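Here, each number is a calculation from the coordinates, and none is a lab measurement. As the structure is a prediction and not an experimental result, all values here were calculated from the model. Cβ atoms are built from the backbone, for glycine too; each structure is taken alone.
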Structure I
Amino acid sequence: MPKPSSPARRMRPPIFLWLCLLAAVPAASLQAQKTHSDNGDGTYTNPLIAADFPDPDVIRVGDTYYMVSTTMFVFPGVPLLRSHDLVNWEYCSNAVPRFDFGRCYDLDSCNRYGHGQWATSLKYHQGKFYLLFITLNEGGFMCTATNPEGPWKITHLPKGFYDPGLFFDDNGKIYVAQGYNKLSITEVDSNLVARGPDSLVYVGDIRRGLEGTHVYKIGGYYYLYCTYGGRDGIQVALRSKNIYGPYEQKIVIRDTTRGVNFGVHQGALIQTQKGEWWTILFVDSGPFGRFPSLQPVTWTDGWPMVGVDGKGVITYKRPDVGKTYPATDLPTSDEFNGKVLGMQWGWNHNPDPAHWSLTQRPGFLRLTTGAIAASLREARNTLTQRPFTYYAPSIPTVAVTKMETGKMMDGDIAGMAVFQDPYAFIAVRQAAGRKELIMVNNGRTIDSAAFAGSTIWLRTIASNTKGKAVFAYSLDNKTFVPLGDSLSMRFSLSIFTGNKFCLFNYATQSAGGYVDIDWFRVHPGTAEENNDPKKNNKQL
């Protein structure tokens, strides 16, 4: 059915239809297909968010919790999420809409893959929110706002702090903990400018890689809450009566049990308004990236011990925050009906605002080609989104988009990708006035098919568990035809973010062609999709 031209005509199905559909699905199946960790019975299941939200720092302001994460070279970036119960989260803001501190962020003959914004420290002090982060190439940055929804002011600092932990002491002084393996404390002024030299306070002695420091003052002790990073990460606490040490060290969790908690590490300590202590750390969780994990904390002899009996919990009782809040899902699908993009989207490097629009054709995302690009890696205005897993390993994630291609120009390539290193995509390519469908796997065209129309539906099915993604197309959104082989997804440090779903249109000859993307929809894989016969690729 054609999409209505007026947003007012886009009506949701009647509620009784939804209820009938839900009634036809077993409860256990619905539970497995959810993308939130709330089980609806007073418990939750890790991962806390089944998607790429690494390096979390979390604070509580009144009865609201805020969490910041890492997006590196994706903008709008530096996402701030909000929750009232530590289990159910929603987007609050993207603190950095774009990063205008170097041409590499515009993909201008260079890039910032594997670089950009790294682990961020989040604090609230005297009515103001602070974000402090470093980029390895450009140095240190501070973002401030009185309203967490923004606007945020970004300031380039004269000195950068690696994996910073900002701390406002109760005596009015301000410090930053920082460093890789050699941890230092630096006193700073109210603008986070260093007042003096760094003071070395601890050298990692379990193994190399002590980092990700956050600072707390609890019960008369200063605590440096850190990680020895890696896939088998170790979370430790250092404590001292003096901010400058000497510090003693304690492993608070070292869980190498294969599964959702393997190597849980790096994050924040949080106390609820009811006095409970919790921590949000993350786990390297496969090609989809690094997933946050919510773990209980028990204070033992003055140490914040994580999990239960030395192991991370998987299903556990929800934190006591004094109220019960409904389960929520972070958005994924998008009809492109608004005038601004949803906060789940981010551009691969800074976008060129002159070459994309939600208003030139209301109800559609228009991507117009700009600078010439040799490949998807160099293409500006590639729109990306984190894929979510489901709480059953056998269920893959399916993304489908509807695209209108009638205004493409020769040399244009437009489609949908799964992007990391390696990457793959299915796309429409125009040459000599004719179109064809192609599947490209890591820069090499694997397969092609004739395409004489204008409207096309493109699909990818990606399994975080099996590490595979496959691609297909349809002329009617009913029958999908597989194309090409399967992408073997990886989490490569050359990119350093999880695999992303991407929508793109780039020119290899001349600029000016465009495609209109009607919608992008994500759902759990069905039995039919999972067993779709593959022409050249293996089944997921």
Structure II
Amino acid sequence: MPMSDVPAPKDFIRTIIDEDLASEKHFGTVTRFPPEPNGYLHLGHAKSICLNFGIAEEYGGICHLRFDDTNPAKEETEYVESIKTDVRWLGFDWGEHLYYASDYFDQLYEWALYLIDTGKAYVDDQTSEEIRASRGDLQKPGTESPWRNRSIMENRELFEQMREGAFGDGEKVLRAKIDMAHPNLNLRDPVLYRILRATHHRTGDRWCIYPMYDFTHGQSDALEHITHSLCTLEFENHRPLYDWFLDNLPVPARPRQIEFSRLNLTYTVMSKRKLLQLVSERLVSGWDDPRMPTLSGVRRRGYPPEALRQFCKTIGITKYESTNDFALLEASVRDVLNQTAHRHMAVIDPIKIVLTNYPEDQVEQMSAPNNPADPEAGHRAVPFCRELYIERDDFMEDAPSKYYRLRPGGEVRLRSAYIIRYEDVVKNAEGEIVEILCTYDPETRSGSEQAATTGRRVKATIHWVSARHAVDAEVRLYDRLFTTEFPDREEGSFLDYLNPDSLQIITTAKLEPALAELPPGRTVQFERLGYFCADPDGHANRPVFNRTVGLRDTWAKAQQVN
């Protein structure tokens, strides 16, 4: 059974759900994935998507996709559409259960009035700086606003005027009246509404006041009858506030919030703010740059969605923060691609071979397996002729004794073709080798009866491309974006640790003809080189391929050497 088909282990969240169903506290599960449409999703979101939608699949439940769109100053329809694309690409579907927090603006406004009418909310005239300064800290309590004891009638009147646009942005806010000395700073009279004149991507200019995220999140869950509200650990300190709202409002349901650790990876950053900085300062080509940890970035790099799902199962769900090794993610990518990716031949640093005893005008079609791990993948025809390209480092003129690839006096097998023997080299005026002259043995064609009866064996097999049929291509060799495991934890700016070698562009590549026909997004194995994905920048006359991942993890070894 492939790793990607292994059922998710029973973690503490699934144990809670089992208990709730067994006790008949709930008769089914309703979860949700609630992104803010203020940026592109990253690998950390993949963990939450796989958890929430995965639980719905396992328990025969429902998972909502809900956009928590409470800040129109930072939200865009572009982000909404990209998030939908990412969730579908990962293999999940919300069906008819697509929601927006903005669907509930009217109800949230009524509940804000309810808090005012019950003496549990007030309009504050302090500035955001004054509110921040009066909040106190973990060592000292906050100080009450001079406007905290306004009458219910005055608070209601002022809040209604806020909605009608009677005040300027930031001139007033609505705050919950809880406890300015509470040990949890989130309960020190949090802001519920602020004035913000910004056009909302769905409601337009209907509103000039918007609810804060903390006031919206839990009530949206309640309105949607979410049974298990799964959040990352940074929301643990917010849970008492969410519970306070549920206790003090006439909500139709009471979701149970459960926190789990977020996904952290070495050699990258997961902060939306820092990812935006990389994009806005043009340190990467965009949100879908294949070096970015965004889902659009890894998709363009060629990561299969099955690999991300497998990776999320492998790391599991815990209550403690940890950082996962980037190599573990790459191992999941290799595991899936080894089973699914077709094999092709490409030469990135070419040098020409001339088979001096091969007929000049002859062209043969060699049969090559598309994927040795999948016999049903079939075979493809690869043209073969007198002049070929091989990798430059597959030949060495002054080779050590244990160098088994092409060398003076030596022989190698060409993948799915013939055994060839070195004869001579051609050098230019500077003494550089420009051609390697070889002869081929016509009785050693791969798969032929003659080859089986000759019994000839060589110690190395190398890949090649027919020079006459080769397709010129650009190959982009992507590597890790940062040089250090924990760029967030180092001294100075995380930008100080950008890897200057995270992208190397090769313009000399030669590909077998079939690779020119691959659609963008298709990932294949370049034999002996790694996995590569066709990029949308390419076209039939000059395709572009991005390196998805190498055939093995060479990064750790290189770091040890350095």
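Of the structures labelled I, II, one was used to calculate mean count of other Cβ atoms within 10 Å over residues 377-384, giving 21.6. Name it. Walk me through the numbers before you get to the answer.
Details: I: 21.6; II: 16.4.
It traces back to I.
Using FRET efficiency 1/(1 + (r/R0)^6) of positions 81 and 361 (r between Cβ atoms, R0 = 41 Å, to 0.05), single out the structure from I, II with the greatest value. Intermediate results must be reported in sequence, preceding the final value.
Values: I: 0.85; II: 0.15.
Top value of FRET efficiency 1/(1 + (r/R0)^6) of positions 81 and 361 (r between Cβ atoms, R0 = 41 Å, to 0.05) goes to structure I.
Ranked on volume of the Cα convex hull per residue in Å³, for residues 209-416 alone, which label among I, II comes first with the largest value? Each step should come with its number before you reach the end.
On the way: I: 194; II: 230.
If we compare volume of the Cα convex hull per residue in Å³, for residues 209-416 alone over I, II, the biggest value is for II.
Hey, FRET efficiency 1/(1 + (r/R0)^6) of positions 217 and 401 (r between Cβ atoms, R0 = 41 Å, to 0.05) derived from one of I, II reads 0.05; which structure?
Numbers: I: 0.25; II: 0.05.
Comparing all candidates, it corresponds to II.
For Rg/Rh (Cα atoms, Kirkwood Rh), which structure out of I, II has the highest calculated value?
Working: I: 0.98; II: 1.11.
When Rg/Rh (Cα atoms, Kirkwood Rh) is calculated for I, II, structure II comes out on top.
Starting from the value 0.95: which structure in I, II was FRET efficiency 1/(1 + (r/R0)^6) of positions 65 and 153 (r between Cβ atoms, R0 = 35 Å, to 0.05) calculated from? Could you put the intermediate results ahead of the total?
On the way: I: 0.95; II: 0.30.
Derived from the structure labelled I.
Suppose you compute distance in nm of label points 7 Å out along Cα→Cβ at positions 393 and 505 for every structure in I, II: which one lands on 4.2? Present the calculation step by step, with values, prior to reporting the outcome.
Details: I: 4.2; II: 2.2.
It was calculated from structure I.
Consider the structures I, II: one of them gives -1000 for helix-only ellipticity at 222 nm (-39500 (n - 2.57) for each DSSP H run of 4 or more, over all residues; to 500) as calculated from the coordinates. Say which. Numbers along the way, then the final one.
Numbers: I: -1000; II: -8000.
Attributed to the structure labelled I.
When distance in nm of label points 7 Å out along Cα→Cβ at positions 137 and 473 is computed for each of I, II, which one produces 3.4?
Values: I: 3.4; II: 5.7.
Label of the originating structure: I.
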